[in-house]
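> Following are the structures in question.
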Structure I
Amino acid sequence: MAFDGMVIANLVSELDTLLTGGRITKIAQPEKDELLLTIKQSKNSDQGKTVRSQHRLVISVNPSLPLLYLTEDNKNSPLQAPTFCMVLRKHLNNCRITAIEQAGLERVIRLSLEHLNEMGDLCTKSLYIELMGKHSNIIFCDEHDTVIDSIKHISLLVSSVREVLPGREYFIPNTQDKLDPYTIEEDIFVQNILTKPLPPAKALYTSLTGFSPQISGELLYRSSLADRESTDSLTEMEKLHLYRNFVRMMEEIREKAFTPTIYYRDGMPVEFSSIALTSYEQAEPYTFRRFPQVSSMLREYYATREILSRIQQKSSDLRRITTTALERSRKKYDLQRRQLKDTEKRDKYKVYGELLTTYGYELHGGEKKLTCDNYYTGEPITIPLDDTKDAMENAKHFFEKYGKLKRTYEALTVQIAETQDEISHLESISNALDIARQESDLAAIKQELTEYGYLRRHNTGKKKPHKTEKSKPFHYISSDGFHMYVGKNNYQNDELTFHFATGNDWWFHAKASAGSHVIVKTDGKELPDRTFEEAARLAAYYSKARDQGKAEIDYIQKKHVKKPNGSKPGFVVYYTNYSMNISTDITGIEEIQDV
């Protein structure tokens, strides 16, 4: 995830096309480190008609998440505008954007602006947007690049490199003496970069402006040098090959051949880039999606990350309750197993009692043991005795111990089965939390935890203002055109299997592992092998076995799947089934977003 020079170049190209010539009609500062500019644009179409449009430009210099993109959404502004916002409004009200440029491949965007002052004279100003991590800033300058104001004031007490204060001269600091990728020659590239005693990727991104670790790694991958640990291991021919691939990459940037792309792993966005990252595209765990515009890519990336982050945050309490209950049940199960093991000697006491009843006449009193033939095995056996009791009293004592252990065994057998069911149930809830994507998914899980007593029911006596949107199962379509559905939680699993599926539809589930029910609708047709495999991969992925790389999947026609009376949601039984070992990777299986 890098807002590198390539993404900035892509943004500048897009903004220049859409915004240059437009007028800034509204300036807002919704957050202390964020601007929202409204730009109205008028352009003549090929037919000679005037086409008017409006764009909103979000500029955030949040140190943890600096970004810039076009959006259609508006944001509420504080009642009292901050000082920086007031300064911009004073100077730039209805100003015209004359150019949008990038300094080399720096992470700096310059908006050149024209406006009329109080006297009606035409003036020029510059708005510099620096997207440099914790050093990000928005700096407003006059025609001589003297700072008028900035959204963050930086004094020499904060930075010894550059002051950013009104009246100071604006310049881009070159603290690391990086080289401009647009102008670097072969000999400088080889001598100044590839001689550094560093891994090649680090040598690249510490030497070239705008290069991130991801782009440096991609350049090495394209050059088949990704496995090199040091620049010392590169031959002269490999250095030349690397430079030629670098030139080709820079030609993509010069020609604006951008391919805004988000890369996903397990459905979660992990990286974005404005040039194709073939190192990700050719790696099996990753999927990717192209976007027509860099702004739409950034909106999708950060919106998805925000949603997943919010879901993870909102599920934390449910996850904690589930984990605590699961740990308690597992401890209870271990204790019950140990207690059950102690009952294994119950039959021995029964034999002792029976043998004493048979051979007790040989005792005269005061003996501490009796050795006799065990008529069950035909071998001699020694029975320990309480010398204060006679034979019948000892026999009665053994029969009582046998009876107690037998009752304990019978009770523990039932309790262990119940505890196993409880563990399986909680593991299935834990799996549902792992795959939850929406708040409606969490609502169904919360309902289940409440229904089974893991979560206290809060009854305020007030009616809910509206009904929560019902969670829907995942919907995929196989390569052969068959619809496949995946339950997100136990209630959905029951609904899919026993209400949605018909008798000849196929049912899939991970063997001996908590996971989703997968239903393949056959519509009376015979399933091809490829569809069986894709459905099995879905069952493997949406189970607790997903991190193992492979899983054993049971599959059977739905008509053979039964639900015992009184069993918990999601619990089924079946007796004759097929099985297959399959990968947990679902790359290439098309998901359908049901509205």
Structure II
Amino acid sequence: MYPTVAEVLALPVIRHGGPRVVAGANGLHGRVRWVHVAEVADIAHLLKGGELVLTTGIALPDDDAALREYVEELAGVGVTGLVVELVRHWSDRLPPALLRAADEQDLPLVTLSRETRYVTVTEAVNGLIVDAQVTELRAAEQVHETFTALTVSGAEPDVVLREVARLTGQPVVLETLSHEVLAYDAAGADPGELLAGWQQRSRPVRLGERTGYHGATGWLVTIVGARGHDWGRLILVCGEPPPHRHVVVAERAASALAVHHLLTRDGDGLERQAHRAVLAELLATPAPSAELVARAAALRVPLTGRRLVGAAIRPRLTGAPRPAGAASTQPVLRELAEATALAARRAKVAALVAATDDLSVRVLLSLSPQANSEAVLGRLATEIHQARPSMPAVVAVGSTVESGAEAGRSLAEAAHVAAAALRRDDRPACGFHRLEDVRLRGLLHLLADDDRVAAFAARELGPLLARDAASGSRLVQALRFFCEHGGNKSAAAAAAHTSRTAYYQQLARIEQVLGVPLEDPESMLSLYVALLAQEVAPPSGDGDHSVG
């Protein structure tokens, strides 16, 4: 808002006097809050700081000690510069003691070689300052209107940060108190450079106030939270001390983010949203970009130089693979996601965790090359099962991969394994399922979207399905019991809670409708594969790859 000493010296009204900086040049960047004409030496106690003092020097002492005291007092109250006219007291040069004192205090000392109308100088400079203040007030009003609208509308963090970057022209980052990056706007800069080594750079930055500037890093930091519950920090990457307007922008943005957090307390937290966005991109892109790698690292889940394992956790909801309404399961999934994230922290595993649209919680584990992945996965699975004993869950993992480019494959594989394992009642001793555990059912889950598999199931079971639909019979169910018990008719009849005579009659009708002998191993195998394919086939428009 205020001009620097150097900018004031460049004004025509000053240039007319032939200004020359003779000492204290290091302080030329200081801001001029006001211009004050003062001839007496005992003036410091009447100043507030930020003034550019103009004098002819006529009343200043010639004693070296008194001159030094004069400069020290001016610097002590925060005066930003001293201009002396070389006309009345000193005609060609200033006393060396005055120059030395100004250099020691980094107080710009400027001489004017020609007589200058100081009233014109004060009018010009103070008018410039007043115009800047009016502009600042208008800008503050715009900031107030902008963030009031964002707060009322419950704007998402990305929208709030976009406005911060637009109003300040500087990169901005929202992080948790544990220094995980939740959202950011690079303001046109390189995101990878902005986020590189974020935890190491952010952790040492400590301020004793809610908003402050950290000169060593060039960061303007403000705490985000409400009602005494602080949960994050908003960081404006400035490079130099920010103007007051930028401080106002940061604080208003922090308030908008705090209100949004309160309004969405029943939904996914910002941390889960940030994790979900990274997981979605890993599934959608063949190779992660440098920005995505930096985003994951800023969430304390490195993708390079690590062993990556995808995992999926699905709750067993009333014994059904999918409830009638997916929306009703969202609170359960959010709770399961938080329990999984807590389990990962307890197991000391770096992990991206988020609830997804396929009624599961997706996880990407980042393990060190030296880690025993089996032991880590077992420890994690145990923590998950113990965290929610009242809500049984299936824990499934994909293959261990060595690069971020393969992370999507491991995540997708884990989702297929979880969907297949959901129909099994057993839990492996290790606590989690792999693809080899679900065998044929797992293979069919991998091929569930293949139209040829669906066509095969329709050819094999079509006549039987049509018969059940037309007559209300339950021949498909009878066939399922027969196949699941390996062709053992007595065991199948007992499982179906049907007398052997009645069950044998159902089997005979099945053979008649399908025109195949059930005793033939190939026929039974084909029919069983068709039944499994029918089970795993996703409903229209649904799939297991979605994370959003």
Structure III
Amino acid sequence: MQEEDKKKPLSKEAFVAMLEKVAFFLELEGADPFRVRAYEEAKRALQASEVDIGDIAQDKAKVKGIGKHIQELIREYLATGGLGLLEQLTQKYPVSLLELGKIPGLGIKKIKALYDALKVSTPEELRYAIEENRLLGLEGFGIKTQETLLKHLFLYEERLGAVLLPTGDAIWKTLQDGLQERLPEVRLFPAGELRRRCPVLAGIDCLAVASDPALLWKALDEPFPILNDVVKQADEAIVGKGDGGVRVALTSVSARSFPTRYFFTTGSSSHVEEITRRLGAGGYSMAPEGIHTHGEEKPVELRSEEEIYALVGLPWIPPELREGLVEFDPAVLKNLPDLVSQSDIQGALHVHTRFSDGMDELEAMIAHARSLGLAYIGISDHSKSAYYAGGLTQEKLFEQKKQIEGLREDFPEIRIFHGIESDILPDGSIDYDEAVWKQLDFIIASVHSHFQMDKTAMTERVLKAIRNPYVTILGHPTGRLLLAREPYAIDLEAVIQEIARLGKAIELNAHPQRLDVDYRCATTLLASGVFVSINPDAHQRSGLTDIRYGVDVARKAGLPKAHILNALTACEVGEFFMRQGL
């Protein structure tokens, strides 16, 4: 067993991580693609399931996609803490090759070529090889490839220690649960980027309201989740490392100083600076410990953040908005009471099933949406050009349509819309033809290939697609994958303006690795009045709840409920769909 795996507690997450490594190394050595895919599908099945792996091992529960072989691997893992197959593979290849796999644009074939020819097995060795122009002698590696890899290497290095929002939430929950168990009287609050619900977090900041910081640090003396690797400790703060190497800071504050400390540590710096400036103009001075009237030694008594904003004549500004972008705009301030919230969301559009690359059957996705209290669901599997994702042939699409018609009778409580996520082809056309489009309730048009087109060509490509009268929604408009792939070049402002002019919708893809469109497009989105559809892009049942991350981003953009397509009722959304294609 690898030393790094020995240290990890036995858990489903640790086992899934081992399966991921096995699939990586098997693909690296050229194993049968179907064998590699079996491990990848088992990994996804376990991630999507809430079943305990111990129950799978003991035949107490079954999970679709987990066969006898994976069950035996689970038993081996629970008995030994490791996997013999993984040990065999890591004796052939350095574990550090997994890090190379995290560099955007560096696929398995290139990693194997680099290792076989140059013994490059770490990002540092890759950088050295590029700087020495050693890649130029390898087949498939030219000057342009070297330049692209160097750019991606810079991005990789910048992102070290950064995590996505769901990982931040998990770290926060671990901290909260651990402290609650040891010191029930201590109250813990998220701050910084986590409280502002930033899509990518460079650190996790928390405030602990404690009467005696010494008791707090004493409670953390014993091994504690997340904060075991302590980097720095002072009288009032402790800094450690969490999953992915992200910085985790826990600060102890008194109840008296909490409102101002909470405000300061939430940020952002530009937001804090603007409020501080306004306080100064109003005769106050502000510091993390409290607010003072000019010339007064005693601080102003504050019971909440709301009172800080009241001192400068502002309503309380939700943390998500505090980015120094639009929150002080009078129109945004006026709309604060109507800022979209999770309770406003009535349905989930952009949902995949096993008809294409989803993990769950059509009926299971619909049943889960109903159990979440949603009023409607929009099934939109991949179109035929997405062959890599099991895209639907015309025959398969009509088979799905027939199944949906039957399920509408079985699920009268939830409205089922039938659509497709159609690839936007390089020339701007979309799959199928008008005879097929007319039989669908909606079409999400998305770019899934040819990302390297120049800005003018990509913009024209997307504009042509959305001008198709049957296209309803533009999917993940910039194609970005957070911490993995940069957005493609596109004039997004022009695209948004055209979508608004046509009365269509733009997607805010709520998958945590996308969260696309970006909240920094707030000014354009608000000024255009465009409809925004907060879509989960769900590929399994659990993915339906990702909508909450999309709501976070919509709030960061200052979007009111009236701007959100899936805050409409099922009837209203149905009418919106019917207007397309006319």
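What follows draws every value from the coordinates through simple rules; no lab data is involved. As the structure is a prediction and not an experimental result, all values here were calculated from the model. Cβ atoms are built from the backbone, for glycine too; each structure is taken alone.
> Upon calculation of Cα Rg over 2.2 N^0.38 Å from the atomic coordinates, which of the structures I, II, III produces 1.52?
On the way: I: 1.44; II: 1.52; III: 1.05.
Computed on structure II.
> Could I ask something else about it? One of I, II, III was used to calculate Cα extents along the principal axes in Å, for residues 104-383 alone, giving 93, 43, 37; which?
On the way: I: 127, 57, 42; II: 93, 43, 37; III: 73, 51, 42.
Among I, II, III, the structure yielding 93, 43, 37 for Cα extents along the principal axes in Å, for residues 104-383 alone is II.
> Right, next: One of I, II, III was used to compute percent of Cα pairs over 27 Å apart, for residues 304-455 alone, and the result was 52. Which label is that? Mind dumping the intermediate values first?
Details: I: 52; II: 17; III: 45.
Structure I accounts for this read-out.
> Tell me which of I, II, III gives 5.9 when you compute distance in nm of label points 7 Å out along Cα→Cβ at positions 256 and 440.
Numbers: I: 4.1; II: 5.9; III: 6.4.
Of the structures listed, the value fits II.
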